[in-house]
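Derivation of every value follows stated rules applied to the coordinates shown; laboratory data play no part. Remember, it's a predicted structure, so these values are computed and weren't measured experimentally. Cβ atoms are built from the backbone, for glycine too; each structure is taken alone.
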Structure 1
Amino acid sequence: MAQAGMKAETTEAQPETPRFVDGKALLIAGLRRIYAPGEMNQMAAQWRSFVPHIGKIPGQIGRTTYGVCWQASDGVSLEYLSGVEVSGFAGMPGDFTVVSLEPMRYAVFPHRDHMSKLSKTIGGIFYKWLPESGCVAGGDAETPAFLERYNEEFDPRTGMGGMEVWIPLKS
């Protein structure tokens, strides 16, 4: 699971009580990279590369952005996609990946601190809330371990507002 690769770089914060959402199918298009343990701080550069595309991506739906995280095939690295929802695959820039996420149930956690502390919220979810909740995370090779969701209230200049962590759950 993705949390294994995250443990070394995070400390846990007690997450807020989640709400539960039956999520719709999503197509997310954006930049996808693999990060070995110790390289997670490079995700900011990935976002800087992606941000100029927002609003210009063919078929983009809304302005909500996503950070989608999977366990990499080596079992310790993370695959991370910074992207937006799109209506289809056509016309994407050559360096973009489009992923299709099936409808699933999510535990949704707000993150009210600065974005630099997001890893502490994620650590708290996986190492505190999840073991005590009776829920089972649904991340696998096809299903992401989690989604970061940044709505229109998020201000990238201040790193505050509109952030949530969505954890897919097994039924």
Structure 2
Amino acid sequence: MKALTQTELDRLLAYLQATDKVMHAACLSGFRHGCRVSEICGLRRSDIDMDAGTIQIRHLKGSNTVVQSIMSDEKSALAYCLARFPASPHVYSDALGRPFNRQSFYYRFHKACLAVGIPKDKAHPHSLRHSLGFRLAEANVSLPIIQAALGHRSPASTFCYANPSADTVNRVMREVIG
């Protein structure tokens, strides 16, 4: 299970914001809401409530649907996507107005990751979902909150985030021991 570091995620998002605003918005939402690729591609205009500042994520694979808040930068990115093709029911579309599919998203994500020096083994869109899970765990967020954020029905699905990375263990050990 590979996750992006905060530095890698920041580099990726900055690159996408400068080169591909739609992918920037999709990756920003994908990370912040712990989405799978199919959930990002399946996001519909009706899932966004700009007035309330919320997004509905219809998690797949037996997971729960969740409604979460969107921050101002994500709201602006989503507004850009929605304005491109106002008649489309989809949020994320290519230059011709066709909705993203898993293959096109993977290709664009992989290409952007390699452009900013992210290793190939992390250049997979599912790393966005895992990045959120691990980021929350490293911030000492409780497993039930992580479970709810990722839409997991079973705590067993969330437990993998309770295993700290070697970097986290070493950092905590240095802080505690000195």
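Between 1, 2, which one scores greatest on distance in nm of label points 7 Å out along Cα→Cβ at positions 38 and 78?
2
Going by relative contact order in percent (Cα under 8 Å, 6 or more apart), which of structures 1, 2 comes out largest?
Values: 1: 32; 2: 28.
Structure 1 comes out on top.
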I have 28, 19, 14 for semi-axes √(5λ) of the Cα gyration tensor in Å, calculated from one of the structures 1, 2. Which structure is it? 2
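Matching task: 0.70 is the computed value of FRET efficiency 1/(1 + (r/R0)^6) of positions 54 and 94 (r between Cβ atoms, R0 = 30 Å, to 0.05). Pick the structure from 1, 2. Each step should come with its number before you reach the end.
On the way: 1: 0.95; 2: 0.70.
The value was obtained from structure 2.
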Identity of the structure behind -3000 (criterion: helix-only ellipticity at 222 nm (-39500 (n - 2.57) for each DSSP H run of 4 or more, over all residues; to 500), calculated), options 1, 2: 1
When mean count of other Cβ atoms within 10 Å over residues 126-133 is calculated, the result is 22.1; to which of the structures 1, 2 does this value belong? 2
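Which of 1, 2 yields 11.5, 32 for Rg and Dmax of the Cα atoms in Å, for residues 22-101 alone, as computed? Show your work: numbers first, answer last.
Details: 1: 12.7, 35; 2: 11.5, 32.
Derived from the structure labelled 2.
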